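Each value in this text was obtained by applying a stated rule to the coordinates, not by laboratory testing. Just so we're clear, the structure is a prediction, and the values are computed from it rather than from any experiment. Cβ atoms are built from the backbone, for glycine too; each structure is taken alone.
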Structure P
Amino acid sequence: MPRLSAFYGIVIYVYIRAHGPPHIHAWHRGDRAVVDVVNGRILAGSLKPRQARMVRTWVELHRAELLDAWERASEGEPPGTIEALP
């Protein structure tokens with residue numbers, strides 16, 4: 001699973017074999033969540049409220065880049081990396 005970004009202890013991944021709506025996987029200290037790229041909602045799993053807010057903010061800031069990364073991953077290409085949350 002390629003790593004897209006990491007910030008404040010949160011690591012963001014995308015699966016190369018894409019499935020379902022565009023989404024990312026966010027991990028933080030044993031908590032894991034699948035987050036919809038289009039609306040920032042958690043589709044599965046959970047994060048603590050503070051980390052969930054940071055991931056939603058990051059998704060909002062980088063939505064276009066995330067959709068491009070999703071497209072590349074869906075085509076079997078490396079998705080690249082995306083800047084961390086400041």
Structure Q
Amino acid sequence: MAKVELEEFNELIATRIPPGDKWELVIDKENAIEGLVQTLTQYMRKTKFKGHYRLEPLNGKLFAIKVEEVNIPEPEPEVWDLYGEY
């Protein structure tokens with residue numbers, strides 16, 4: 001039976017528009033949103049995502065931390081010619 005592991009990845013959801021605290025959602029590039037809290041609120045309303053977030057303030061990036069299940073197959077048993085098993 002294959003093993004299942006959870007893998008986290010960061011999905012870019014918004015970038016900061018300098019100067020100041022204006023943000024642009026990746027899914028809605030037409031509107032600039034004033035403030036980080038409003039940006040998170042708008043993203044949650046549009047996507048219904050309820051999870052964790054990561055902020056990189058020096059790079060002006062906001063990420064949603066998403067979790068994905070990854071199936072890890074069992075390794076094939078080794079077969080040895082030396083013993084006549086092959």
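Computing relative contact order in percent (Cα under 8 Å, 6 or more apart) across structures P, Q gives 29 for structure P.
Consider the structures P, Q: one of them gives -4500 for helix-only ellipticity at 222 nm (-39500 (n - 2.57) for each DSSP H run of 4 or more, over all residues; to 500) as calculated from the coordinates. Say which. Source structure: Q. Which structure, out of P, Q, was distance in nm of label points 7 Å out along Cα→Cβ at positions 11 and 51 derived from, given a value of 0.6? The correct label is Q.
When mean count of other Cβ atoms within 10 Å over residues 3-10 is computed across structures P, Q, the figure 9.9 traces back to Q.
Which one of P, Q has semi-axes √(5λ) of the Cα gyration tensor in Å, as calculated from the coordinates, equal to 46, 13, 9? This figure was derived from Q.
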